[in-house]
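What follows draws every value from the coordinates through simple rules; no lab data is involved. Quantities reported herein were computed from a predicted structural model and do not represent experimental measurements. Cβ atoms are built from the backbone, for glycine too; each structure is taken alone.
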Structure 1
Amino acid sequence: MKILIIHQYFNAPESGGPLRSYYLAQGMKSHGYNVEVITSHNLKAPLEKQIQGIKVHYLPVFYDNHLRFLPRIIAFIKFAWLAYKKSLLIDGVDLCYAISTPLSTGWVANKLKATQDIPYIFEVGDLWPEAPIQMGMLKSSWLIKKIRHFEKTIYQGADRVIALSPGIKESILKTAPGCQVSVIPNMSDCQFFRMQPKEDSLEERFGVKGKMVITYFGAAGRANHLEYLLEAARYAQSANHRLHFLVAAQGSELKRIKELAAQYRLQNLDFLNYGNRDYLKNLLNITDAVYVSYADVPILATGSPNKYFDGLAAGKLMLVNFKGWLKELTELNELGFYVDPERPEAVCELMSPLALNRPNLLELQKNARATAETYFSRELAVQKLLKCLDNEHQMMVKGTEVYTLTA
């Protein structure tokens, strides 16, 4: 069976970035499927590579996290059109596996089904267009109606939809009742990230020797609202709490966030370069708690962010500033805390006592690692996907559905 994966942001380990689609592709291949991938890169010409036995087609579509809304939409449309044309040149495809975001990858899969009779599975990591609608980025009622119809068409055309969280599944079923929807959350790479004692050399390198370190890494966009983290650092500094904050991010809002931090004259917060996975492993080694941040927009709470699951794999206490399934998961399994983003003092109230009680901190961190291994390993994610590919409609893997408690 030949599977064509369409994912605009497919990454290999050496390139850094989220690796979910890479591990799913490798899982398919290791179980006998013939896999090809269509993705994009920022070069000016198309390129083909063999990556661990998988042929990857790179299309020239420039994309960067600093792009504003309209240039992003243009990049999405361009990739969809080029990906469709490229897919017509690939022989023998039995199944298309399209991964969002963006939603436009679903158009490619839907078009292939209509013109080439190729069935497809559609994976949904973020709810589009609901997210930009709730964030005020899409305001035209006519355009919203059209895109919602487009979204429904993609869900209804799919042989199965993969949702990365219970909240995403619920939203999909409201949009397109009757769809076959399975939940496969983001994965924790427990082989790459390890729970290890802090290394003295890394503490000195990052300038955090003897400090309680709270780290944010990932995107710095409107959806992340890093102002919350700055306010927490500002309060900690004014109250003379021995907390230190690290930010390793990239995105359209980073410059403004840095300017705001300078305005606050924060001495307990450092901005770091956004590095590859080896850099992130070192950063997590000297981190006590990972801060996961979203703006106060209800739809964002349905997300399944990579940083949360990387933090679990590294055995870090988790701080989430939004309500939803990850808040409940964090609290029910004693992985960390929900911190009210409108109360900057909340971070200090929860973390400062742990600076004096390291055994309690260690217990929470052990819970995080155990949860990653038991419920969110990449092997388990692949196992669940293979059940979908084998057309087994019962997705439950006994003893591994901790997140159904929060659905």
Structure 2
Amino acid sequence: MLGLDPNAVIWVVAAVATCGVIFRPWRVPEYVWALSAAALLTGFGFIPWPSALAAVAKGTDVYLFLIGMMVLAELARQEGLFDWLAMYAAQHAKGSGQRLFDLVFLVGTLVTVFLSNDATAVVLTPAVYAAAKAAKAEPLPYLFVCAFIANAASFVLPISNPANLVIFGSHMPPLLTWLWHFTLPSIAAIGLTYVALRFTQRKHLRLPLETVIALQPLSSGARLTAFGILLTAIVLLLASAFDLQLGLPTFCAGIATASLIHLRQRMNPMPVLKGVSWAVLPLVGGLFVLVEGLAQTGVIDVLAHHLATLADHSAGQATWGAGIAVAIASNLINNLPMGLIAGSVGHIAQLPTHTTSALLIGVDLGPNLSITGSLATLLWLIAVRREGEHVSAIDFLKVGILVMPPALVGAMAALSISGG
């Protein structure tokens, strides 16, 4: 159209959209950049409408998953569950910033493993902010824990990150096989992330915290919300065990919990619906369309061919090269679309298991470098802004550049030891 090279236009528009999502010039929201780029490429015919709609439809499970988690998080916030958890954590910290840091890290790891990294970003972040405020501590060091552990612990189980399902698709390995491949890399990633974060935040953690903290009893709505979150975790584990998609069960659990609470208390559901960050859905949809556009340029086929050739020549080089390259690329285009690309590359090239495992580690752990590297971190950023905190791309990068590389190298080394 207009005598322009379609591939060049797609690459330029995708690059501009990526920069917009990362740097938010003029404070334009992230979803506006992704959605505008998708609409531009589709409206001018660079991406056919059927292909764009099919790309959006690919994210249906992700949309349902996010809606369910965001509804649960908003319920927990409005019913006071976050406030209660915050007071409990602050009380057990006993005036020690390091102890509070350890508590947040432990809880963040468990939430990520059994509820997904998106749940850590959406559900845990507000509670951690409230805990820091209750203890009269600087919130950011503890909020950073939520962001970084959400990615570092996201390949312990298949359900720990929706991107895991995107990468493997119908070729998801059995749970025992998964644990054999990823247990050692997960331990390395979590342990090194803990050490690096403690080091970067050491000055703040030495400051004394408030010790006199009153713990109020839980309301009935908060107890029901906690039960709904626990039920969601069980449902997700069962869905994963039976190789089912996670979106619909999470959506149903969130809606059922909200309906039960509002019917029992005869409350208007609109405040909860208004509190949900709906803008994340068009952001994800726009990213899916942009990936479809990049696929049409032929770049995915080229990548698959080169990686397969390298794997035939040297499996070790292919594994390390794939993990590091994907980790870096996830920070440039976000790890959800990168997961789609990595999954397509793995299916096209029929790569060795250890190389596919390296692709997954790169997609899951690599985004800890930048603030827009993963969907979980974007959700975390939205939650942090809602609490009145401001974290710029540079602020996050200053921590990420010290936290991510050692964790990635450690996880990749552990992968080679475990047999990939």
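Observations
- Once distance in nm of label points 7 Å out along Cα→Cβ at positions 56 and 216 is evaluated on every structure in 1, 2, the highest one turns out to be 2.
- Highest-scoring label, criterion being relative contact order in percent (Cα under 8 Å, 6 or more apart), among 1, 2: 2
- At a computed 2.4 (distance in nm of label points 7 Å out along Cα→Cβ at positions 104 and 256), which of 1, 2: 1
- Identity of the structure behind -13000 (criterion: helix-only ellipticity at 222 nm (-39500 (n - 2.57) for each DSSP H run of 4 or more, over all residues; to 500), calculated), options 1, 2: 1
- With Rg and Dmax of the Cα atoms in Å derived as 21.2, 65, matching label from 1, 2: 1
- Taking mean count of other Cβ atoms within 10 Å over residues 192-199 as the criterion, the largest value within structures 1, 2 is that of 2.
- Structure with the greatest value (metric FRET efficiency 1/(1 + (r/R0)^6) of positions 168 and 248 (r between Cβ atoms, R0 = 25 Å, to 0.05), set 1, 2): 2
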